[in-house]
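Enquirer: There are structures below to look over.
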Structure P
Amino acid sequence: MRTHYCGHINASHIDQEVEICGWVHRRRDHGGVIFIDLRDREGLVQVVYDPDLPDIFAIAEQVRNEFVLKVRGRVRARPEGTVNPDMPTGEIEILGLGLEVLNRADTPPFQLDEHERVSEEVRLRYRYIDLRRPEMQKRIMLRAAVTRALRSYLDDNGFLDIETPMLTKATPEGARDYLVPSRTHPGHFFALPQSPQLFKQLLMMSGMDRYYQIVRCFRDEDLRADRQPEFTQLDIETSFMSENEIMNAMEEMIRGVVKQVLDVDLPDPFPHMTYQEAMRRFGSDRPDLRCPLELVDVADLMDGVDFKVFSGPAKDPKGRVAALCLPKGCELTRKEIDEYTKYVGIYGARGLAYIKVNDWSGQGRDGLQSPILKFLPDEAVNGIMERTGAQDGDLIFFGADKASVVNEALGALRVKLGEDRGLMQPGWHPVWVVDFPMFEWDEGADRWNALHHPFTAPKEDQLDLLESDPGACLSRAYDMVLNGTEVGGGSIRIHNSAVQERVFRLLGIGEEEAEEKFGFLLTALKYGCPPHGGLAFGLDRLVMLLAGAGSIRDVMAFPKTQTAACMLTAAPSEVSPAQLRELSIRVRTPKAEEQG
């Protein structure tokens, strides 16, 4: 039906006759001449109809936004003074010689160039219209380009694209499973996979050596901007490769993808940072290295002060007292400081102490301003000024609480201050975070949990710590972080059945439970399992970053809302009583249970 895409026509086509198809982006009537901007996924082109062809002109007069048209015309240079340098097709226009309305359109619920004033709920309900926006089409095309580049690298490096089951067994992965009732096995359920973790390990035991899959995964969890109930990940597993070999291969892949789709050169190699260093300096295991601000420990300066807000956490082995120096922070108003205090409260902080450095170089202690100064002896003040490197005009924020609260609150504050104060460095700043703890203590449940998952291998020289000091045991895990977002994470896996059983015992998974949930894995480990490891990249997150979007919903064709609902199809929905009877299911709503 067409000879060209709208956005592909340029000055090289002048005097050629072309046929194009697309949607009416805009129609304008100027002094008896009708201009139509026709749009397809490749861009816009201007079509001109004049009254010399009265029958065609009459059709053009009836055209409205979002009508679907087929246009035949001759390409010509735009008249002098009308060239649009902001459009790839801005040097030319098409003189319309034919026009066919392929389909009419009702007035759309929103204009494509006015989407910012439209709620996300409306845009998701009419997603097929929202996806017509050039910005959205570019993002979906970028996603296709990223997946194409990823596949190309993996195919060229001996990885096999292998599918794993969608209907599988419920296993603990850290979130709730989506369950699928079995009609043929009444009272039994499949689970949709949270990841293909166990199957890809079994593929390594099968001798497949290098596997990958761009796979849909499902987690029934509370949502955020970077979470969806169904999401896509690039899943990878290898045999006979160390963690450094895996990381080198994966960063080579990501460097190639970013170069191919954005023409940007990432660092070679990516820097490595231990988990402990990341938490100490940045308060996060996903450090955003674009922000130059860093946390500084000052607990030893505070453990003797007559101020329990500081001395309590300073003396607590699980506590932390840290400082964060903001250059030229004295410019902040009291209202702005109060807003930042409210902000850290989101992360559990009970307050935000600060010192304004008005004139330290000239007046010393008298040049400082803070309600907490009266509690701090000179030695503490001198130590704080020396460690933070604060200069006149700077402001020092403090966090004092459980280490987890201080890390989360000040870690988030440093990034927000970097963004608000224009401190973020441009470009892309990747980093590998390594040497994660194997386990974290859950005080509420009074037990150890796996920091990543229970199949992650401990450091080879730390096996004895599994029983003697689990909190000190480090894992062979690694996360790739890009501009403060974890885009991929993985580990070397446990390939010895005895070690796997030891880890299960530590996590409170007894022999009977282990056999019930993971018996097939434990059996497979006994039949010649190779050393293996891998990782998974969050494809949605990666594309979100490369597209400069604010949410993964902006790079998914048909995402769910914050409540895990599809506005387009009105899913989830009720099903008929007949379907429920077939599945041997009776629905009891929370309200019905309360009444019962």
Structure Q
Amino acid sequence: MTSKQVKPLTGAVRAVSGAVRPVSGVRITGGLLHHWQRRNSTATIPHTIEQLRAAGNVANLSRLLEDDPAPYRGRYPFLDTDLYKTLEGLAYELGDGDPATREFFDEVVGLLERVQAEDGYLNSFFQDPASAKKPWEDLTWGHELYNLGHLIQAAVAANRRMGDDRLLRVAVRFADLVLDRFRERGVCGHPEVEMALVELFRETGERGYLAMAAAFVDRRGTGQLEHRTFSGEYFQDHVPFRELPSVTGHAVRMAYLAAGATDVLLETGDRSLLEALERLWDDMVATKLYITGGLGSRHSDEAIGDRYELPSERAYSETCAAIAVMQWAWRMFLATGGAKYLDVFERVLYNAYAVGLSADGRAFFYDNPLQRRPDHEQRSGAEPDGEPLRRAWFGCPCCPPNIVRWMAQLADYVAAERDDAVLVAAYTEATIRTDELDLAMESAYPWDGDVRIAVERAPDRPYGLVLRIPGWARDVTITVNGEPCDVRESGGWATLHRDWSAGDEVRLTLPMPVRAHGSHPYLDATRGAAGLARGPLVYCVEQHDSPEAPVDDLVVRAHDAVGANTERRDETVVLRVDAGAAPPRSAELYPELPLDDALPETRVAATFVPYFLWGNRGPQAMRVWVRTP
């Protein structure tokens, strides 16, 4: 162990030059997000460590210390990243002092220090003397820079959160090698290192890392990457980034690249990047995101698909893509101050991301469909066998440790600030500490839209408290010390600017009626169907909760959905919906249409549950989108 001096808490993204700055002094103290974080520390992290040992990720490093190393375990050359993502999550958790977790952290960091090559190179696949490929031989599929990216992010987290610079020294040596090796040419087939290099610049002040990140963004689409197996579009490498007409190709690659480009924008102020990023974001939200916030509709290449190509039962919507979209959304918010980015962030968090983990925290979805048919037998993930729903682990286990690190750092995405105000970006039970203002927030969000914010410390001058008004919210009310107040609402924000005193109380009420959503007429897969939502949560119906009729026969009218009763069940809110049951009128696959469109006479009761909770009671049919008359 090295000597440590604990530093002030700082967030995962320490940008200081955008429209707003992240607040690092946030602690989530209760509510659903707190439950998720406790589950992460007590169940998901121990499970992940167990699986990493069993799968050979740790042994892949330790074997390199032997004279005659055992064979590399695993199919993919980037399995070190699963250790790095886990270490990043552990950096947020080790303050609780769990001995087994601390032992794992120290063991892996120690191994990385010992196996790193003299020139700084580090990759347990390519450092194997028996490897069929040499370092840097296959930039398209080798993922060596992708590995470096996750190493850097883990190292920065350990340095910021724990005051432990051991991993940072390892990462800097590798990053310096990359600066020298890729000074003039080259780019990785899987973006990710761009975000990390910018964060390493923020941590160290070394501008070479920022320049390298900007170069990697600019080199895409210039013919420097060999396209094999898939075309250049898969790698976002068919045209320069600023000329991309739409988000495209492999969904995780696309969102990681966009997030990295936004980091470069934050540090350089490059207006051409801003224009491209805003165009790509708006097009994605308007034409390529699932109602859950999931990104990616194609299994064959884990790709985004065409505009309006959003099939429910074949939604790929990879969990890693959900995290990547949130990373991009948060950076766009920092760059612009726009609330619309947080609306998408929130939608992804409570739906496309949350569904990736089982209720007990020990099983995962890789892909996240919005429908499961009664006879569906395909297993989750790329493997042909395994459980029919969430699985304990995968041959390509990128999603589980990604969930670990993101769950651990949720407090980093609650609040932001500018010179004259604190902005509350997410609602939960939490304390918010800034140089100017200390707040205590109470809320049962997302189950309830009542938010109480108590001022605990305030400056001796007028100061702003800015509250996000979600895009779904209507008839919002705000009081200060029990008195209704006139507030300036603009662009999804309500601004309260006044002299504050300790003991002041702000109450925000966000009514949460049930909403029935349709889809764009070009979206063929869900034409004539409705999706139900309440607050930020998307709902689905599982066959378990529709005993009177198959879920495929359910028909819901919009006004019946909006009039649904809400009911508490196991600390969640479910919807009781009056629905119709309409079995097919014909067994033909393409029958002639009847001239009448009467409502089904048979009425049944159906219960809709939050989408993120589906699949915890066994493999039965499920639907987000339900037929309308």
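Enquirer: Taking FRET efficiency 1/(1 + (r/R0)^6) of positions 208 and 536 (r between Cβ atoms, R0 = 25 Å, to 0.05) for each of P, Q, which is largest? Working shown, then result.
Expert: Numbers: P: 0.90; Q: 0.05.
The maximum falls on structure P.
Enquirer: Between P, Q, which one scores greatest on FRET efficiency 1/(1 + (r/R0)^6) of positions 392 and 568 (r between Cβ atoms, R0 = 25 Å, to 0.05)? Display every interim value, and only then the final one.
Expert: Details: P: 0.00; Q: 0.25.
The maximum falls on structure Q.
Enquirer: Also, quick follow-up: Matching task: -0.32 is the computed value of log10 I(q)/I(0) by the Debye sum over Cα atoms at q = 0.06 Å⁻¹. Pick the structure from P, Q. Intermediate values should be presented prior to the final figure.
Expert: Values: P: -0.46; Q: -0.32.
Matching structure: Q.
Enquirer: Could you tell me which structure in P, Q was used to calculate distance in nm of label points 7 Å out along Cα→Cβ at positions 216 and 240 as 3.6?
Expert: On the way: P: 3.6; Q: 2.0.
The structure behind it is P.
Each reported figure results from applying straightforward, stated rules to the coordinates on display, with no laboratory input. Remember, it's a predicted structure, so these values are computed and weren't measured experimentally. Cβ atoms are built from the backbone, for glycine too; each structure is taken alone.
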